[in-house]
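Following are the structures in question.
Where a number appears in this text, it was derived from the coordinates with a stated rule and is not lab data. Given the structure is predicted, the values throughout are model-derived calculations rather than measurements. Cβ atoms are built from the backbone, for glycine too; each structure is taken alone.
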Structure P
Amino acid sequence: MPLRADQSLSEWKEVDPIMVRSKAGECGATIWLTGLPSAGKTTVARALAGRLRTEGHRVEVLDGDEIRRFLSAGLGFSREDRHTNVQRIGLVAEVLARNGVFAVVPVIAPYADSREAVRKRHASSDTPYVEVHVATPVEVCSERDVKGLYARQAAGALKGLTGVDDPYEPPVCPEVSLQTQHQTPQESADAVHAALAERGLL
């Protein structure tokens, strides 16, 4: 059952199954990939998740579209609703990561204060958090236009497209910055993997 807009996660009975126990000594982390629509977030996330699983890690990819359909079905796209959506995803990611799972989150999260709140949630429980800015230029994103959003916006059929007619506040100091127009998805994933290794998370 989708989470209602007026319902807290603690009241949502379906949150219980994610409260899993980690194996002794197993480390998890949240890897949050933020960037414009069609920047390559999900593609990189899947490549990273595949490598981590091959290495024997437990991994969950929290896809933004799936979260919207189920966890945040009652929310719209106002600044307040976008913030709420990001906080819900942040809570789920933190619970997973705290229990030994690598939570890979390819979600736009356009506002800096929303992302900072998620970072602070992780810090409060000493849960590793790695912010990845998929810094693909809007010109490249609009050429890719995986979901046809840029074309719809240009035709006047869509308003509030992040990075075009709605704000996107890029991270100032992300742990990783990717230029996907100059890298293959696997090369981008490998760069994130290297950052995890450098931080002793693998």
Structure Q
Amino acid sequence: MGLLEFQSRLRGCRYCRDVLGLKLEPKPVVWGKEGARIVVIGQAPSMSAALCGRPFSKDLETPDASGRRLIEWLGVQERTFFNPDIFYITGVAHCYPGRGKGGDMPPPRVCADMWLGEELSYLSPRLFVMLGRYAAYWAFPNRNFEDLVFEDHEFRGRTAIVLPHPSPANRGWFKAHPEFAARLMILRKLINRALSESVQRT
């Protein structure tokens, strides 16, 4: 089975509705192609991303606030970020998990257990970018998040970098960690290298 068949199965998943009782109709967001050079692993799509089918977006033409900040961090153009031949964008959960008292619900771990590992097995990127605590702890369990952000990593035999989630809700974290600006310089170097080097498949 190849990636396209896997993505077709993923789009048909209704586990959160049928087993977990998710009140919203599941709409798995799938974005990217097998040859993508950079894989971004976030936490879960927003409601607007789930409705339009494009991650980090208000609609098919407009990035949301998190998307705008992430694109700025990466140092790429918007059209590059949303090019599925270049960036594969996924998450610990593939559907919008619903809203709780303090904001969006956390991504159900069962989604990653069911889908994410297999999804990544079809990909051979040059770089992994983990966004936020949920993605970081999925890839690197039992670690301090701040340590993960400020260290270099390897994941599945590829270079990896951990970032805080670019959500405006994280303003406090950004203010408390001004040294994060230096990590963005490293991030952009890794992005440029991934975009310039040919993809080596294993």
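Looking across P, Q, the calculation of helix-only ellipticity at 222 nm (-39500 (n - 2.57) for each DSSP H run of 4 or more, over all residues; to 500) that yields -12500 traces back to P. Hey, relative contact order in percent (Cα under 8 Å, 6 or more apart) derived from one of P, Q reads 24; which structure? Label of the source structure: Q.
Identify the structure, out of P, Q, from whose coordinates distance in nm of label points 7 Å out along Cα→Cβ at positions 142 and 166 was calculated to give 1.8. Comparing all candidates, it corresponds to P. Please state which of the structures P, Q yields 45 when percent of Cα pairs over 20 Å apart, for residues 62-125 alone is computed from it. Source structure for this number: Q.
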